[in-house]
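Asks: Right after this note come the structures.
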Structure I
Amino acid sequence: MIPDEVVEQVREAADIVAIIGEHVRLKKTGSVYRGPCPFHQGTNNNFSVVPGKGYTCFVCGEKGGVFNFVQKRLGLNFVEAVKYVGEKAGIEVIEVDKRREGPDPREPLWELNATVSAWFTEMLWQNAVGAHAREYLIKRSITRETADRFALGFAPREVGLMREYLNGLGFDDQRLLDAGLLVKREEQDEARPRFRDRLIFPIHDTTSHTVGFGGRLLGPGEPKYLNSSESAAFSKGKLLYNLSSARSAIRKDERVILVEGYFDVVRMVDAGIESVVAPMGTALTDGQAELLERNAKTAFLLYDSDAPGQKASFRAADVLLARGVTVRMVVLPDGEDPDTFVAKFGGAAMEKLLTNSLDVFDRKVQLLERGGWFADLQRKRRALDALMPTIRSTKDQITQELYIARASAAAGVDRSVLVHELSVVTTGSGRGSRPRQAPPPPRDRDPDAPPPPRPLGPYRGSSPESSAERDVLRVMLLHPTYIEEIIERVGRLDDDAGSHPEVEIDEQDPRGALRDPVFRSIYDAIAERGAEVSAEQLSEALDETAVGVIDALLAEPGAVIDPRATIDGALRLLKERLMQDKLGELERMTPLATGAEKDSLLRESEIMRRELTALGGRSWRSVRRMIE
């Protein structure tokens, strides 16, 4: 059965006009919608739909709510009807063995978050501590009306204000800790507010409960943006900022616009473009893509115009394509983001950009062509590497065929070569990863069963070579005097990896010396902050998995006996991997090569093999056999 509260959430969230409108040609008449009755096959507009309420036929007498309509029209039972409507409304409906006794266990967190949200708003507008936050909004041309629409607030720097207020209302410290409003680190004697001196953006779930917050730092420090910690109410990967408010506009516009940040959303809505959401600073997850797919079949990606924005947009596109969503890329002028562009040029100019948007695959090909990536054999191979993840991700077969044809024409490669490449998957994370046939799906596994549990224990890395990356980090953390030397030597290896189109437009296949995403994030955080970085600063900048790796490495103070020997050994292994990748890349260029080009590949491979042997690398099979 389905819990009563879930049924009510679905009923309240459902757009009855949109759902019935999929089956009946409705026309708005005053405050209601009218059309021919689908139950007695009427031809006159005697069938009336009242938004938020129900339907009535004044001829045959059929009437009811959204669940009644779906049951009668589609022949579903009640449970099936609730699930159907829930999917349309973006609400996951799960049956339970028996009805739960009492209220939803998340209600205490919803109540607390709603209470503190109101307090944050009071601090922003009615307290002297919020003066510089009010000035900040003025500088960004955010009016009081717009701020109130998004319930913006302010978390003061003072440590005890929020805690004292909430304790006075009966919310004890444990409840504040459970909600992530207070945090307590091992070196601290008492808990402190998670959000301090930050402009606050309340975050709501699809049923408009306040489940968490995003905070924009107003003074110096890191991180600039901070979200609530994971809790029973808040799961960042399953939420989209502004979705609860934008859902009606998304259905009306038959589109969803995806931006990167809170202010991008605020500025767009303020300009009259309301079908906009943001993933709160994280890479788009499959759970978020599922929410989007339930509400719209076309997504416009409106990310920043810089290189990180482009990479993030292409990663998000692949996730959406796998859900069957049509993805279009909106191209902003250099140096602009949605917030700055709309502030300068207005909503009409943004709508023009949306109208002129490109299909995601056309945008990829366009960037590759402009960069000259189809000009020679080696660059053409890498260009196809950038295109193949998007083709593979595409769920719709017709769209995939169109993408294959487009790639074939752009690269001058026979379609059959691309089709063959689609039939294999790659192992490893490097450029020279060997293809293998994709394994067939297991026959005895229930497709609805949960995935197998992840292995317990500390994170060890995503590939066999990750141990060398881990050794590099271990030295950086335990012997920080070597940090500058390591950064210089890793930088040379990264340069040796060469220039790749993925660096600019896609990161499906990480490149460079350090490739494990967790280890690379730690390395980049240390490199950015220098030898004086503390474990606490790293913890603020990284996710839980990365923080767990740091804790594990710091717990082994005697693990590095000879730091320089450890560095030399680790970097030698990483350089070997780069050399192996280059040999593998020569192999993958073979299907694209002519007879003369194959001779050139042979000579280059011989040189590469000798260099790898000099490094002490493993023996390689005959290069001639490899490419012939």
Structure II
Amino acid sequence: MEWQGWFTLGLCVAVLMTLIFTRVGPHLVMIGALTILSATGILSSSDALSGFSNSGLITVAGMFVVAAGMHASGAIDLLVNTLLGRPATPRAALNRMFWPVAFLSSFLNNTPVVATMIPAIYSWSRKIGISPSKLMIPLSYAAILGGTVTLIGTSTNLIVNGQYQALTGGPGFSLFSITAVGIPVAIVGFLYMWLFFPKLLPDRTQGQAFSNLREFTLEVSIAPDGPLVGKTIEQAGLRHLQRVYLIEIERNGIILTVVTADEVLQGGDRLVFAGDTDAISDLLRIKGIVPSAEEGQAQTQTFAERHPERRLVEAVVSPHCTAVGYAIRDARFRARYGAAVLAVARHGERIKGNLGSIILQAGDTLLLEARPAFVTRQRYNKDFLLINDLNTEAPRHERAYVAWMILLGVITAASFEVITMLNAALIGAGLMILTGCCTANQAERSLDLKVIITIAASFSLGMALEKTGVAKFLAENIVELSGGTPWLLLILTYITISLLTEVITNNAAALLMLPIVLEITEKADLSNIPFVFAIMMAASASFATPLGYQTNMMVYGPGEYRFTDFLKAGVPMNIVAGIVTITVLLIGWPLTK
């Protein structure tokens, strides 16, 4: 290799060491590597920036918007409430989550599956009192393992199959050709996660209830024509909520202070809860719960229906606020501020009594449901000392089935190659906004800029490894170590792909190794099918770093992970997947022709 190759290899090692031993953001590290490669002339500017125009990156961005529509419409809540339930332990939660995610990923591209499930699993984890850091890596790994079961489960399998057809002129592989390898890997992988991940993964819980958050008094009503009417407190899912507690029910002027689990809800019931802001956000996502109407105001049209773009805003009452000294029902918040009071906290504690009868004081913290313009407008007057936009908007449950139709349409069209995955994602994103499943603001906020920058910048490092000959040099030397022994060649092929995948993208690693392996198997008179399957599995089953697979990078932020968290959980998973794959291939396929 020339100096460019050795320099690129050293830069790659430096990047990995920085990610492992420091807390510098991956997006900053990868942008730094891109800058160095471009400034030294190893890559041209067009090559260095090619990742930003990559169709895969734009597809991911489009699927973020599709996922935002699924979350904002409450569509994903249907799946969560139906299949996930209320497990009590991390192991039970992992069992509930793994199988539906793995099944979906077997037939759908695993990137949109994970993008859609991230907000749902995050919200679900808070409801059941389990840290998201215990479930986000398993979510990614479940999608990866499910994707190895069929040819369409991952883009890598499809790319390898297409390149195999082009290089050999053969018919390629069928949908379930790799299933006999993928299913054992998925099952053993699940067993390993179920046994060891509850201890291996960090518990980055934000603290116990009310330990670092204000406790609000929240009052809501049961919609008269909603799905909760006639259900008990237990059936409605209001008994075992985390960090929010049902204090009392007001029904026809009568206060029920001792609320039992079998109490039947009636339309118009006013429910008083105590809880923190995150818990209240989850509570307001339940279909059939609406903000309590102000006294004398009809409940036929809720604030949410009149202002579908509403959001939660936290505001501290100023001494100059015109509502100070008035009861909430008399302050006319809706008319005066375009907002509805949902909850009140005073000195960090909840206030007893009916929400409407609470007399406001300077310093009270209010949780308001308001239009986006409220935040901007209140920055220029003296009614409130502090405005905190919580960026939480209640779901549009009436759009839930529309969102599911859009998602299934996107996946079906892409799976059957009616249109490309890129076009399907872009059309799906547009439809989510046009049909009102999510707003344009929600779509913009769903685009995780750090993830997108990291993905785009990482292409430059992979391209440099290819262009300077480093990747090919490493691959050829490792494969030649086999000395012509078929089973050792198979093992080294898998190990080489697995290592390359953790450094460059899985697709690049697979495409780099495929022609080399085909040439070696041809000269050694070996069957190339088990070797091609080894390439598919090694490139897809990438667990050890967030850089190795896109879904790993997607859960990096929501799980509040560090680079070392993936090493602890992923390196053993890579070894387990490799052992099972090699064992199945050696037993099930002859290596010689």
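Asks: Determine which structure produced the value 28.6, 90 for Rg and Dmax of the Cα atoms in Å, for residues 184-551 alone, calculated from the coordinates; the candidates are I, II.
Replies: The value was obtained from structure II.
Asks: When helix-only ellipticity at 222 nm (-39500 (n - 2.57) for each DSSP H run of 4 or more, over all residues; to 500) is calculated, the result is -15000; to which of the structures I, II does this value belong?
Replies: Comparing all candidates, it corresponds to I.
Asks: Can you tell which of I, II yields 8 when relative contact order in percent (Cα under 8 Å, 6 or more apart) is derived from it?
Replies: I
Asks: Further question: Given a computed value of 5.9 for distance in nm of label points 7 Å out along Cα→Cβ at positions 272 and 544, which structure among I, II does it belong to? Walk me through the intermediate numbers first.
Replies: Details: I: 4.4; II: 5.9.
Going label by label, the one that fits is II.
Asks: Identify which of structures I, II gives the largest calculated value of distance in nm of label points 7 Å out along Cα→Cβ at positions 72 and 424.
Replies: Between I, II, the highest calculated value is found for I.
No value in this document is a laboratory result; all are computed from the given coordinates. Since the model is a prediction, treat every value here as computed from it, not as a measurement. Cβ atoms are built from the backbone, for glycine too; each structure is taken alone.
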